[in-house]
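No lab work stands behind these numbers, since they all come straight from the coordinates. Remember, it's a predicted structure, so these values are computed and weren't measured experimentally. Cβ atoms are built from the backbone, for glycine too; each structure is taken alone.
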Structure 1
Amino acid sequence: MLEIFNTPEILNKRNELKENFEVFKNDALFLGDADSINEIDEWKYSTVPIFDQPPYTSEISGSNGGKLLKKKYASPYEARLKGAYCSGFINGTHKITIDPIKPESMPLTITQFDLENDALKSKTIRYYNHRDCASPKKPELIGISIFYPIRENIRAYIGVSGKKNSMIELYYYDERKQITDISTTSEPLNFQSNLKMHYDDEGNLVSVTTSGGAVWSRK
């Protein structure tokens, strides 16, 4: 497994994203507005953002992986008020996720995804002015990230939310494209943890462990 702090290409990419964050946070064109919601042709609702990439973010943090909700909502505006994560698709491709929050006047927090070649980029923006709230406050950039291949069978996730806040995760895949291990670190801690993924015979994740014991297990 790679030592994150001894892999300059990863650290350099993190520094690049930090610089981009400082530029983009004041870029009105980059921030846009909440109208991207109107472009979505299919909505799916869940208890956690299960369509976001990289995968298994809930499990490696020790939380439940969540589930799809069968309940139908009139709109993502209604769903977010009732505690659902709203995942929007265009032609079957996941494009945005809206976080749940209430009341109506609270800002919309939207993560937008864009696939460029083999790199999945995302930006999370808080919109104060939206359908349910007329606010003069400008959109606020919360974070940007990239999920991309760095070696054969290794993909890196790098996310930043400011000069001193970032996360790096390395995902290791076997020949079946199943994730076997994950290395992770975040600022300001800067300590690498290595996780092992365990599956049942059907390929379903059943537990996540470290050398210190269990992090998560399916119940």
Structure 2
Amino acid sequence: MILFMSAAISYAQTKDQTESSGVKTNSQATLYNDFYVGYGALDLFYFTGRMQHGGDFPTVNHYYNDQYYYYTFNEPSSVGTFYIGYARSLNRVISTGIMFGFQDFTYSGVATSSGSGTPTTYTVNVSDILVSASARILFNYMNKPAVKIYSGIGIGLTVDFGVATENGTTYNERKLWPGGQLTLMGIRFGRAFGGFLEFGVGTFGIVNAGLSYKFKD
């Protein structure tokens, strides 16, 4: 993250030098289309623990083969959220767009039968694949040719594609969760090509970073 931000700063400084020599260059503030890819760490789902499921999905204590089973699980783990997005500047202050994210939580546990006789145990492997979509609006506090500082808010939905395997049987369950992202502060370095770093809270992460490409109509 430090490397690509340093490269973006160096790129911006080089462009500033070129501009001062009389060569016309593009300003990121006048390139109204922005396509970006990023990575987010520590989203809200990271702190809520296991996703809630119902029915026959094998994460809730239930009867199976005429026996009652209870479950013990380890903590879910995930590498974080990967996302892509597009934003369109309405003017130098406001831009709107949409972003899509992907995250996979995995965990495992043991189902143990209760009652008389020797307990029966099964291993359970669960994957919660979270696909998020969020409409987003950004407000620029500083919008210079090679740097901008902004905040924003996004509101959307997250679809949980739950998949569990227990005793050779696969279970699937799809659920909808609210989603969105509050960006407390973001900074972008570079002109047409640059990098960004954001701090906020939501279903895309507390700390977000990525690469951005801006272009004309």
Among 1, 2, structure where mean count of other Cβ atoms within 10 Å over residues 148-155 as derived comes to 13.9:
1
Match the computed value 4.0 of distance in nm of label points 7 Å out along Cα→Cβ at positions 84 and 196 to one of the structures 1, 2, and report its label.
1
Structure from which 12.5 was derived, mean count of other Cβ atoms within 10 Å over residues 132-139, options 1, 2:
1
Entry that produces 19.4 once mean count of other Cβ atoms within 10 Å over residues 140-147 is calculated, selected from 1, 2
1
Output 15 (relative contact order in percent (Cα under 8 Å, 6 or more apart), calculated) maps, among 1, 2, to structure 1
Candidates 1, 2; log10 I(q)/I(0) by the Debye sum over Cα atoms at q = 0.08, 0.14, 0.15, 0.18 Å⁻¹ computed = -0.31, -0.97, -1.10, -1.44; producing structure is 1
